[in-house]
1. Please state which of the structures 1, 2 yields 8.1 when mean count of other Cβ atoms within 10 Å over residues 77-84 is computed from it.
2. Work out which structure the value -0.92 belongs to, where log10 I(q)/I(0) by the Debye sum over Cα atoms at q = 0.13 Å⁻¹ was derived from one of 1, 2.
3. Looking just at distance in nm of label points 7 Å out along Cα→Cβ at positions 53 and 125, which of the labels 1, 2 belongs to the structure with the highest value?
4. Using relative contact order in percent (Cα under 8 Å, 6 or more apart), single out the structure from 1, 2 with the greatest value.
5. Where is distance in nm of label points 7 Å out along Cα→Cβ at positions 37 and 93 largest, in which of 1, 2?
Structure 1
Amino acid sequence: MNSPEKNHRRRKKSKHFERSIIREFGAEIMIAVLFFFGVFLLFEEMEIKRYVFDGIVSGFQYITHGVSHFISNLLGRAEEYETSDIVGATLILIAFNLLIARVRQKTISILSELTECPECGDDLVLVHRNIFQRAFGFLFHLKIRRFHCHSCDYDGLRVRSPKSI
């Protein structure tokens with residue numbers, strides 16, 4: 001139900017933005033930086049291999065020390081809990097994840113078919129979501145769109161999986 005009046009309300013496409021120098025010549029700048037760095041490495045007198053090797057070795061030592069410290073703390077704390085506590089907490093986490101998946105599935109199945117106003121059949125206009133809808137979409141990993149009908153003041157949501165179109 002498109003009338004000339006409805007087409008007037010649609011947003012105009014934004015003008016093509018001007019490209020910055022870095023966006024336009026990014027590849028050429030990267031080529032130049034790589035070329036000059038290569039020339040520098042050919043003529044320098046520093047012992048870069050030794051510095052890089054020492055840095056890599058110390059980095060690996062730092063990582064292995066951190067991992068061993070983390071594992072020893074984790075195992076030390078695990079002795080404080082009984083096996084039934086760990087199994088119970090795991091079952092609660094599994095139940096919570098299943099509940100979130102079910103709420104997400106139901107929300108998609110109920111709110112995925114909004115294409116026109118269910119009250120008057122007129123076209124819907126996309127409007128901004130509120131903070132609750134943004135948080136709900138982020139928490140449940142959903143693509144939420146909010147629509148408004150100018151004819152009958154209907155507000156509605158369309159919910160889809162981020163992978164769908």
Structure 2
Amino acid sequence: MFKRFFDWYNRHHTFQLRLATTLFVLQLVHLIWMTTNVIAFRLWGVALFPKFLDPLLAIIDYTEIPALIMVTVVYLNDVVQGHKTKRAWWFIFLLNTQWIHLFWITDEIILANFQGVAPIILPVWLSWIAILIDYLELPVMFDTVRRSLSKQKLPLAETVGE
């Protein structure tokens with residue numbers, strides 16, 4: 001079954017890579033929010049992210065889990081193919097540290113902790129580590145975008161059928 005999955009995946013590799021990249025790049029909105037809202041509030045006491053964009057942020061947040069899974073598969077495919085194995089494993093590690101942040105120290109806990117209203121006050125350094133974990137996806141994002149852009153440009157119909 002594992003082999004069949006990756007055979008199918010590689011037949012549609014360009015489409016899968018571009019879809020994963022698109023979902024993953026959406027996470028830049030989340031990182032901008034983290035910088036302009038959470039970090040700015042902690043450092044200067046002011047949130048700079050426009051409140052009217054919060055619904056957009058919520059929608060984008062729902063794409064994070066599919067993006068993490070799909071981009072992990074991009075690099076697992078490298079491992080299966082035997083290409084760039086150390087780099088692939090490193091990127092898989094960086095990507096999957098996000099689960100710690102998603103399910104343990106969430107953005108809401110960090111923000112509440114920085115505002116001093118969290119139900120359980122965490123050490124501030126732990127909140128900073130959770131923020132750092134969010135930014136660990138940047139090198140992977142850069143590489144995924146680079147890989148996606150280096151693929152020959154194909155119309156969507158051809159990409160799906162490749």
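1. Working: 1: 8.1; 2: 14.0.
Of the structures listed, the value fits 1.
2. Working: 1: -0.92; 2: -0.69.
Only structure 1 yields this read-out.
3. Values: 1: 7.0; 2: 3.3.
Largest value of distance in nm of label points 7 Å out along Cα→Cβ at positions 53 and 125: 1.
4. Values: 1: 16; 2: 33.
Comparing 1, 2, the top value of relative contact order in percent (Cα under 8 Å, 6 or more apart) belongs to 2.
5. Values: 1: 4.0; 2: 3.1.
Biggest value here belongs to 1.
Values quoted throughout were computed directly from the atomic coordinates according to the rules given, and no laboratory measurement underlies them. Just so it is clear, the structure is predicted and the values come from calculations on it, not from any experiment. Cβ atoms are built from the backbone, for glycine too; each structure is taken alone.
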